[in-house]
Structure I
Amino acid sequence: MTENTIDGQQSDAVDILTADHRAMLELLGQIESTADADERRDLADTVIAEVMRHAVAEEMFVYPAMEKHLPNGAEEVEHDKKEHDELVQVMKRIEDINASDPEFMDCVREMESQLRHHIDDEESDQFPQLRASIPADELVEIGQKVENAKKIAPTRPHPNAPHSELFHKTIGPGVGMVDRLRDKLTGRKTD
């Protein structure tokens with residue numbers, strides 16, 4: 001297991017998720033700035049895989065912490081799960097559209113808009129509350145669990161899969177393994 005550090009300090013869950021947000025938005029920007037359909041497809045597949053890994057890890061380890069420690073944690077989690085579901089729906093559409101079709105970029109822009117909204121909710125409200133409510137060492141531990149979860153999480157959108165900690169911890173690793181096998185066999189880029 002590699003240790004993530006920022007300025008010599010071990011990264012916590014908030015640091016890791018915030019870095020994920022930056023990487024996802026950067027990939028979406030790259031899609032927007034390229035005219036090559038094959039490159040757009042590769043970038044879209046990569047950002048979809050990143051969003052899926054990130055969302056699953058949040059649902060497994062961050063959302064239970066939010067429910068436990070934040071005053072309106074259960075409501076916040078339900079709101080975030082609905083936003084994850086909306087992202088899954090648009091990512092599934094992106095998967096099914098040829099990257100040279102103009103609708104492809106419309107869906108990418110829709111995904112970016114949804115993602116920016118979700119990121120704003122987390123970074124401006126939820127993450128500061130997590131930092132204020134959870135001891136630093138516990139946030140580091142959650143961050144380690146998030147990193148490990150991303151390694152086994154699904155890389156493709158599954159619209160009918162539940163957004164639940166139990167599903168992700170029991171069935172999710174098998175779904176993730178099948179996704180990674182499909183990615184390898186088809187040459188789909190996910191990194």
Structure II
Amino acid sequence: MADFISAHWLDITTTLLGLLYILFEYRASVWLWFVGFLMQALGIVLYYQKGLYADCGMEFYYLSMTVYGYWKWVHGSAEKKELPITRFPRRLIIPWLAVILAIWGIIYWLLITFTNSNVPAADSFTTALSIVGIWALAHKYLEQWFIWIAVDVVTCVLYFYKDIPFKAGLYALYVVIAIFGYKKWKRMTDNRPI
């Protein structure tokens with residue numbers, strides 16, 4: 001048992017932090033950014049060790065987005081101090097889909113050209129979609145939950161394949177929590193005073 005824990009300590013630690021993170025996200029609590037920063041810092045090491053190079057690189061982006069997200073949530077908008085939950089602007093759907101496809105293609109090419117990744121399509125897909133997901137979360141868009149559901153399903157399968165069982169299980173749980181998170185945020189949006 002000690003050998004197993006020793007071999008998977010990063011997986012276990014980041015999984016526990018991930019549970020805290022999703023709990024704070026579900027509650028729309030600013031504490032998610034603090035927990036996320038620590039989780040992503042440790043994730044850099046974990047994903048590099050497992051050969052998930054796009055995920056590893058993504059953690060650096062996440063680190064910067066945790067700082068941005070914290071600032072955005074705390075300082076909010078010009079009208080209000082705290083950033084309210086809003087809907088993803090329709091005018092951004094097509095541009096962001098184009099961004100996702102472009103990033104997916106670029107990361108895929110980088111992985112097949114410069115790494116020994118044996119999962120370049122899935123690794124680059126989840127990374128590209130996550131770039132938009134964390135940005136949407138930083139802006140407190142309700143629909144960010146849909147992005148995370150897609151990311152979580154693919155990541156769950158990918159991490160089981162790459163022998164990161166605790167994180168894989170966490171991502172399976174994330175799918176369920178994301179469904180409930182969407183419903184909770186929608187109620188919070190619908191019940192917000194005008």
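Every number in this text was worked out from the coordinates using simple rules, so none of it is lab data. Everything numeric here is computed off the predicted structure, so don't read it as measured data. Cβ atoms are built from the backbone, for glycine too; each structure is taken alone.
For the structures shown (I, II), distance in nm of label points 7 Å out along Cα→Cβ at positions 33 and 81 is largest in I. Here distance in nm of label points 7 Å out along Cα→Cβ at positions 73 and 153 was derived from just one of the structures I, II, and that gives 2.6; the source is II. Hey, relative contact order in percent (Cα under 8 Å, 6 or more apart) derived from one of I, II reads 36; which structure? So the calculation was done on I.
Among candidates I, II, the computation of helix-only ellipticity at 222 nm (-39500 (n - 2.57) for each DSSP H run of 4 or more, over all residues; to 500) that gave -23500 used structure I. Taking distance in nm of label points 7 Å out along Cα→Cβ at positions 145 and 161 as the criterion, the largest value within structures I, II is that of II.
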